[in-house]
Structure 1
Amino acid sequence: MVIITTHTNADFDSLASMAAAGLLYKEAKLVFPGACEALLRRYIDDNASWLPEVLSVHGLDLASVEKLVCVDVADRARLGGLALLLDKDPPVSVDVFDHHPAQVSIKGEMNLIKDAGACSSLMVEELMASGITPDKNLATLMLLGIYEDTGFLTFARGTRSSRR
């Protein structure tokens with residue numbers, strides 16, 4: 001089984017990045033490693049008709065996980081109980097997409113870790129490079145993720161000029 005996960009106390013950027021990764025890893029299941037922010041929970045409840053299903057880590061058969069895709073997280077301490085997968089023998093394959101380069105303790109087979117305003121920004125670039133166009137609902141969710149994680153587009157590190 002392939003799972004896509006994020007950090008505990010997931011936010012809009014987390015869910016948007018997970019959903020975008022679901023377009024890249026079509027066979028994967030989305031899994032929250034813990035709780036999510038209250039506003040995000042309300043958004044999920046209000047939009048359940050089109051959002052991809054996100055499973056809870058509780059009851060998940062960790063023994064059947066062969067690949068772990070981490071989005072918006074590269075810090076083992078923020079994976080909750082899913083961190084156990086990093087110690088599995090034989091090891092699970094790991095891919096990492098994150099925008100916090102100072103907080104990296106997970107090394108994957110594939111690592112896309114770049115300083116950016118939001119992980120959703122990195123996922124948009126990956127979808128574009130793969131020729132995948134998200135539907136309008138997912139595109140809106142990714143915009144929400146970028147908007148929230150950039151402090152409503154006000155944080156300096158959320159602008160291209162801060163990376164020149």
Structure 2
Amino acid sequence: MKFWKTVASKLKEAGHVQADFDDKKIGLLFCGGESLKHWITLNAMKKLNRRFGAVVDSDRASPLHNIPERKNNWKRQCEAQGGVFFILRKREIENYLHPNAIKRSSRLASVYDDFTDMKAVFGDNVWKIIRDMSCDEILERDVYIESGVEHHELKEIVQRLLALPDTK
């Protein structure tokens with residue numbers, strides 16, 4: 001929750017989005033894989049009678065690995081209930097942390113890439129480094145090219161989530 005709130009706030013401060021989650025009165029809740037599975041399979045999110053979305057780690061160990069089928073199944077179920085569902089391109093949210101921000105945090109230098117288990121390398125609370133990242137660093141880490149077009153994954157997810165209250 002704090003990771004996504006921080007990203008939205010930094011994007012707003014830099015003028016990439018007009019509002020953040022607090023401005024739009026969008027609530028975020030944290031739940032791990034098994035909890036999310038129950039939210040989706042029990043149609044609990046749909047029963048809230050509100051627009052909803054979910055963002056999950058891909059858990060892929062390399063770009064050659066497929067997204068686990070259970071996550072693709074959650075995506076289909078969530079979307080069938082009217083929600084939006086995002087599976088990160090990288091292994092986990094911690095893989096979006098900028099190397100310079102990691103260095104500034106005084107963490108020991110280590111070799112890692114977009115599919116490294118960052119929690120195993122840097123510890124469970126490594127995600128807190130996002131607080132010390134600039135918006136430019138966020139956009140540098142979330143960029144990818146698809147069909148010759150530059151995209152910013154985290155920015156696009158935030159934009160879609162911020163649009164939820166305005167969609168039916």
Mean count of other Cβ atoms within 10 Å over residues 114-121: greatest across 1, 2 for structure 1
The highest value of mean count of other Cβ atoms within 10 Å over residues 10-17 among the shown structures 1, 2 is in 1
Cα extents along the principal axes in Å, calculated, reads 46, 35, 35; among 1, 2 the input was structure 2
One of 1, 2 was used to calculate distance in nm of label points 7 Å out along Cα→Cβ at positions 26 and 106, yielding 3.5; that structure is 2
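Any read-out appearing in this document is the output of simple, stated calculations on the displayed coordinates, not a laboratory observation. Just so we're clear, the structure is a prediction, and the values are computed from it rather than from any experiment. Cβ atoms are built from the backbone, for glycine too; each structure is taken alone.
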